[in-house]
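Structures follow.
Nothing in this text is a laboratory measurement; each read-out follows from the coordinates by a stated rule. The structure presented is a predicted model; accordingly, all values stated were derived computationally and were not measured. Cβ atoms are built from the backbone, for glycine too; each structure is taken alone.
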Structure P
């Protein structure tokens with residue numbers, strides 16, 4: 001088994017307590033894909049047909065507002081995280097967002113059709129599906145609550161907790177967009193934290 005396969009297997013064990021037998025059953029459906037910096041895992045207005053697991057790299061989910069011609073960053077996904085536009089994936093309706101690689105990235109992915117066939121034939125994979133839904137519900141609710149209950153500085157610190165070296169990996173304006181603040185505000189927050 002290659003190192004990459006072992007990384008995937010370990011993540012599936014940790015995430016959903018899948019057994020070696022479950023992982024073996026699912027293995028033919030997970031395929032590797034390299035996505036160059038600036039290329040897309042999924043596009044706005046297209047159905048998100050695949051669930052990815054980030055092996056290496058970082059992605060942003062963003063909404064492009066045609067009225068203002070601006071991008072609004074909603075989520076980042078980095079190593080050992082699933083990358084997907086979850087609502088589009090489960091509803092099989094057009095996605096509202098772009099998912100873009102922010103550096104040269106490697107993922108493994110499974111299609112909606114193949115994942116559903118695993119759900120139907122294996123109760124442990126069905127449990128994986130439930131845990132995946134709970135995870136993305138939790139992401140969405142946490143993101144909403146952060147905007148309601150936390151200061152910009154607290155949101156920045158939480159981002160660093162989840163993606164420890166994100167500041168070195170992507171331009172600051174992407175982080176500002178995610179936090180809903182200007183670049184100068186982000187600079188002030190970073191200076192305060194350094195002190």
Structure Q
């Protein structure tokens with residue numbers, strides 16, 4: 001049974017309701033549209049079950065991510081994205097800027113960028129096909145299940161992501177990592193195509 005979205009589970013401090021701009025944003029938007037088209041982030045009322053991000057500059061933890069309660073689709077406006085500047089674990093406080101609150105999984109994206117400096121893109125989705133064939137594809141699955149959007153889920157994911165770039169969060173969804181936005185997207189495509197091959201056997 002899918003989790004019911006109940007909003008973000010962290011405190012959020014806005015540094016300004018400015019529309020986010022970046023050269024890589026158009027590329028991320030294309031992948032958002034792809035995730036929608038291929039049902040990699042199934043829709044719910046007012047949003048999509050998935051979030052995509054990229055690191056703004058190597059050597060920093062600042063990143064741009066899809067906003068909370070936002071539907072992934074074609075021609076997404078810049079206002080559907082938020083820039084994350086920092087995360088204070090003690091205060092469970094995300095600081096950022098943009099016209100909307102950041103994705104509910106912003107903590108997980110932050111943790112990945114913090115501990116995997118070689119990674120510059122994080123894609124998270126809930127593809128029914130990939131989840132169905134995860135065992136046959138030998139995709140690593142986290143041992144424990146935690147509530148979405150929490151530091152506990154982020155740290156559980158990191159255990160597997162230290163040695164893998166594509167994993168399943170137990171009873172939740174998948175994470176795809178890449179050194180580039182293109183790499184994270186292509187890795188997702190590879191697993192999706194492998195699912196179709198199994199289904200056609």
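Looking just at Kirkwood radius over Cα pairs in Å, which of the labels P, Q belongs to the structure with the highest value?
P
Comparing FRET efficiency 1/(1 + (r/R0)^6) of positions 24 and 152 (r between Cβ atoms, R0 = 35 Å, to 0.05) across P, Q, which structure shows the greatest value?
The structure with the largest value is Q.
When you work out volume of the Cα convex hull per residue in Å³, for residues 80-167 alone for each of the structures P, Q, which one comes out largest?
P
One of P, Q was used to compute helix-only ellipticity at 222 nm (-39500 (n - 2.57) for each DSSP H run of 4 or more, over all residues; to 500), and the answer was -15500. Which one was it?
Checking each candidate, the match is P.
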